[in-house]
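Read through the structures below before going on.
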Structure P
Amino acid sequence: MKRYVGDRTIDGVKVTVDGVPLNPRTDVTEYSKNGFEWSYEGPEPRQLALALLVDHLGEAEAAKRAVEPFMRAVVANFDNEWEMTSADIDAALQTKGTA
């Protein structure tokens, strides 16, 4: 099971999957040139939502379909530091309004 971790540091935001920096997946869609952010709705949280979903689902089109509701329901509500697992993402995707 994968473990996703986000943290705001003095050097900016850091997002990892199993300890490795998460690929922003701008090759799929570029919502922002400014990297990741969270705790609000916007292009940077949308990029994070896309990256999390592509990494988790392994399928770009499915991730793109779920990105907006996932960003609103999950990413926009993250605290400064957050952690989620593959199981957490699956549960969020099964929740009404995020799939």
Structure Q
Amino acid sequence: MAAVARGRALRIDGRDNVATIVEGVAAGDVVDVDGGVPVVAVEAIPAGHKVALADVEPGGQIVKYGEPIGVATRSIRRGGLVHVHNVASQRGRGDLGR
């Protein structure tokens, strides 16, 4: 039996390794990413937050809008919440001169 999508997410650019959740999802929910390959949420993800489309190791770039927006500070599993608890921003930081 095929999995049924219960959530939806938007991927802005084909290079992105994250997508934005449109409707909040619970752990185990199947998320339809713009009609592409579904992603199973490994934890609850609120609407407006990012879901990982691939595993990202510490130090790996988080890409949204086709551009790196941050660096993973710990391992992030495909289907996991991508947020301030596991990403260091690389944009708008005076301490980095950017």
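A short reminder: the numbers here are calculations on the coordinates, not readings from a lab. Computed from a predicted model, the values in this text were never measured in an experiment. Cβ atoms are built from the backbone, for glycine too; each structure is taken alone.
Could you figure out which one of P, Q the value 1.8 for distance in nm of label points 7 Å out along Cα→Cβ at positions 35 and 51 was computed from?
Corresponding structure: Q.
Using mean count of other Cβ atoms within 10 Å over residues 11-18 for the comparison, can you identify which of P, Q gives the largest number?
Across P, Q, mean count of other Cβ atoms within 10 Å over residues 11-18 peaks for Q.
For relative contact order in percent (Cα under 8 Å, 6 or more apart), which of the structures P, Q scores highest?
Evaluating relative contact order in percent (Cα under 8 Å, 6 or more apart) on every structure, the highest lands on P.
Between P, Q, which one scores greatest on Kirkwood radius over Cα pairs in Å?
Largest one: structure Q.
Which of P, Q yields -12000 for helix-only ellipticity at 222 nm (-39500 (n - 2.57) for each DSSP H run of 4 or more, over all residues; to 500), as computed?
The read-out was computed on structure P.
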